[in-house]
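See the structures that follow.
Rule-based calculations on the coordinates, nothing more; no lab input. Predicted, not measured: the structure shown is a model, and the values here were computed from it. Cβ atoms are built from the backbone, for glycine too; each structure is taken alone.
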Structure P
Amino acid sequence: MLSVPLIDVTAARHGDHADRVRVACQIDEACRNLGFFTVTGHGVPPPVVRDLREAAHAFFTLPLAIKRRARHPLDGTPRGYHAIAGEALALANDEAAPPDLKEFYHVGPVDVTDDPYFTSARGRQFFLPNIWPARPEGFPEAASAYYRTMDKLVVFLMRLAALALGLEERFFDDKVARSIGTMRLNYYPRQTEPPLPGQLRAGAHTDYGSLTVLNGEDVPGGLQVRTRGGEWVDVRTPPEHFVINIGDLLMRWTNDRWQSTMHRVANPPLVDAFNTPRLSIAFFNHPNYDVLIECLATNEIARHPPVLSGDYRDSQYLKTGLRATTAV
């Protein structure tokens, strides 16, 4: 059975150019075959992960009335708390499905300056202020530290992606450094009754941007990836690892050399010993809103029309009920 490759990036972090190329070749193989891989040796300090996981668990176990105080005043805005069954991710891939059995907390970029890129009319539609809960104490600090750390990890991984694609190592730097992506704290509560037909913790979907970095928990009712042959494969997600997957725009950049793979979050067995809550932290790097995404392979016929990164994100958000553009 095909499994998600485990790639140790230690040599790429500490070695020379040749070491980075060797790791990049492993990434290329993983992205050609499945579009998912897991990294170890990433250098992320354990307290950065631990502090956010503890804060997130503490938040989601609060009474619903308290959690709702951290909602954005405009429904569907990708900031703050979103209650359970408020989204069906399968709709982004034009598949009808019941609402997903999850609640989540949406965090946007935490370092926004007065540069016109952020403050222009277009920029303000993407760089909305974050909403922070009053409880638990330390939540904003933990989320911000994690967000900054993931920003750096993505730049490192995109440099390896550039080497894997035969590009100059820093080709993607200025295209992803001011990302319009977000971070989601996804909480899948214990299920107290059978789901509706076709209802999952998170319906089958692809991600929209360049790379997604996922930090999960290895409990029943977890992440599954669909292979090229149509088989669903369980993905191990211990918190000390990061699962990486390709988004739609990186697939378009590579002219489908790398695939944006369908994935979902399965339901746990309705047995007390296995039916436990699950927390995952998904960090979505979406290229700068003004970057034109088009085929990088000049000797190939483009399989997708060019599209602006921001326009593509808006179109996908609208399908799932998120507000694509919100002025501040």
Structure Q
Amino acid sequence: MKEKLDAIKGEILDQAAKIETVSDLNALRVHALGKKGALTLVLRDMGKLPAEERPVMGKLANEVRSAIETAMAQREDHLAALEMDQKLKDEAIDVTLPGVRPARGKLHPLTQTQNRIIDIFTGMGFSVVEGPEVETAYYNFTALNTPEHHPARDTQDTFYFTEDIVLRTATSPVQIRTMEKVKPPLKILAPGRVYRSDSVDATHSPIFHQVEGLVVDKGITMGDLKGVLDVFAKEFFGSATQTKFRPHHFPFTEPSAEMDITCYVCGGKGCRVCSGTGWVEILGAGMVHPNVLKYGGVDPEEYSGFAFGVGLDRITNGLFSIEDIRLLYENDIRFLSQF
């Protein structure tokens, strides 16, 4: 048995010294010391030895096991050190090399359009104000001269939480809230999201964006309204842009109008965008109704004002030649990165 133990020790130690990977070393450990390993099979024959030889062979077997385990542990430490050295070499970073620039995002097309509009109107002395998107029916309808029987208050057009709480259908409530807090003169711009109960298609969305403006002061006339909006149109769409106003009806303005501009695609010659007319409607406007001034705490006998509202989504689609409004809300980076 002594010869077998010495042979196993010599063979295993010789193989362990030559092994190059930890996985191969583990396989050798199983081959030598596992349940069916070479050393284990020899020790099973220990019971066949004379009683006086068993202590000597047992001591020798433990020495062989200890020598094998020590050699394998040393080899494993050596292989681990080699593996770490190689990993450090493979993953070394040259700190003198220029860094990799992270991808930079872009402003959403709607944000680009809104920022341009804000820049133009703040240049004319307007201040930007905001208000809540969840509104009371009073601010969203009543204070804007829209009585209870008006079709705009119907549940088919408005998202109601309760009979008195709605998702705002325009940014107009901001005008009332501002008039309540700020005494005229005032010139404000109210951008933000608004909500109406529309089915989603290429030209409609239940969520869209507006920028509304309000001017209140003594002696404000329709001429002031037309002058301000004409400046806006020329600054935004180009100096050659012409404007025209068509009579309309809004419950919160009187008189009311819709403003058209010469088509920003064909310059007024007629194309698919303007349906061959040469004109494109971009906003609604008018003189603030006396009742609205009263609801805002402003004396209509002393002050007058004008208001207007621009749909950001429609203008954005026109400027960037986007044919489907849904593309603005799908957050596809491949689409948005074009602008």
Give the label, chosen from P, Q, of the structure having the highest value of mean projected area of the Cα convex hull in nm².
Q
With mean count of other Cβ atoms within 10 Å over residues 27-34 computed for every candidate in P, Q, 15.9 is reproduced by structure Q
Identify the structure, out of P, Q, from whose coordinates helix-only ellipticity at 222 nm (-39500 (n - 2.57) for each DSSP H run of 4 or more, over all residues; to 500) was calculated to give -8500.
P
Comparing distance in nm of label points 7 Å out along Cα→Cβ at positions 163 and 251 across structures P, Q, which is largest?
P
Match the computed value 15 of relative contact order in percent (Cα under 8 Å, 6 or more apart) to one of the structures P, Q, and report its label.
Q
